[in-house]
Structure I
Amino acid sequence: MPPKPAAESSDGDKPHFLGHRDRLRARFLAGGAEALQDYELLELMLFSSIPQKDVKPLAKDLIRRFGSFAGVMAADPAQLMEVSGIKEKSAVAIKIVQAAAHLMQRQDVLQKPVLSSWKAVLDYCHSVMAHDQNEQFRLLFLDGKNALIADEVQSRGTVNHAPVYVREVVKRTLTLGAVSIIMAHNHPTGDPTPSRDDIEMTRAVQRALGEVGVSVHDHLIIGRKGHASLRSLGYLDAGKPAR
């Protein structure tokens, strides 16, 4: 008599991981994400794309490889597929969850004047930038009522530099008819302390926009565990509009 498949128990029951999946879903429905470990939440995400395999070891491998649940979400699809067991379908499933989270946070920012919902702005910037492995420079364009007109990534760079062209910032701001902007970029090292180049670039942008009547509310530097506000640190020129 041929041996039974390894996934089945000796009495011919269904594969053991199916019962685990049922229990994990029940815990999630009863207690939400708070009731699960990070790797268990990742397991739930992988269930639909990998239906015939125990994905607990894979979920743990992903978190080990990328350092955290957030690191897994922020990884590029190609990086995800470098992990044995992750194919395109699973990588897409992970990136869809990340995109949905970003959209929810962005809509929170859109629903009210930006400067009266500063925590939502910080949460959004942290969500979309903090775990990026390369620098990105982002602009939030505001109208006269401090409502968000547009949120755009102006440039992407390397692990320690993203080019910023003052002329392009001014051009895009005028094209959109923005009255003010918020600048933001990330430090992939995790440390949000502004560099001398960060400070000089901020002041150059502020001077150029000041010539056309546009104010810079702030320049936020986003790290994995916090942020720095160049306005709060006193690096934006005195006498300019402040939040």
Structure II
Amino acid sequence: MTTTQTPVQARLEAVRERIARACDRYGRAPDSVTLVAVSKTQPADAVGEALGAGQRHFGENYVQEGIAKIESFNASTGLVWHFIGPIQSNKTRAIARNFQWVHTIDRDKVARRLSDQRDQGMPPLCVCLEVNISGELSKSGVVPSDLPALAESVATLPGLYLRGLMAIPEPTTDEVLSRRRFAQLRELLDSLNQLGHKMDTLSMGMTTDMEAAIAEGATLVRIGTAIFGERK
């Protein structure tokens, strides 16, 4: 019997196909790229539809909204929740206790609070350092010149597991520029690993530029609109 897909499930399948085609085009193993479905502002029902189609990684930008969804699906096994929004100091405890990943660490103070507030019985929180790769004044993220010092500090924190780097370059239709920005992030990760770090994650690429990100080594792509449609 044929099961009818919901619109969310159909779009999710289309995104998976885009990722597979990009991996094939650029010589990447299909399982080397993990899809994080960005479910911010989307209702729990939409998350449930994606879950029903086998999606397991979800990204949230807002702490309370994210926690509400985490609690709604806490009986579902194998779900991984990524916090991908700006981090306010008064929200670090809630983030540390409810999420498995944080992509947006850009200062030492926040990293230390997350580490201190991670419950000792929980595994270390997987984290990425957010880099302002485009040099935009309106963007958060550590500037590349300050990245080595931040990485060295975060790597020593017992409640955190430094996995890699994250960036949101400026929007552009220029694929050459887009790839250049993502290549910069990959080169920064390589440079840090040459200093002794063992990072394995590049969180980069969204709905409009995921192919360029995959071409340059993305291991996590954060896709919202292409799966869930326009934000509610």
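Nothing in this text is a laboratory measurement; each read-out follows from the coordinates by a stated rule. If you're wondering where the values come from, they're calculated on a predicted model, not measured in any experiment.
Could you figure out which one of I, II the value 21 for relative contact order in percent (Cα under 8 Å, 6 or more apart) was computed from?
This figure was derived from II.
Taking helix-only ellipticity at 222 nm (-39500 (n - 2.57) for each DSSP H run of 4 or more, over all residues; to 500) from the coordinates of each of I, II, which one would give -14000?
For helix-only ellipticity at 222 nm (-39500 (n - 2.57) for each DSSP H run of 4 or more, over all residues; to 500), the value -14000 is produced by structure I.
Matching task: 0.95 is the computed value of Rg/Rh (Cα atoms, Kirkwood Rh). Pick the structure from I, II.
Label of the source structure: II.
For the read-out Cα Rg over 2.2 N^0.38 Å, for residues 167-222 alone, a value of 1.18 was computed from one structure; give its label from I, II.
It must be structure I, since only it matches.
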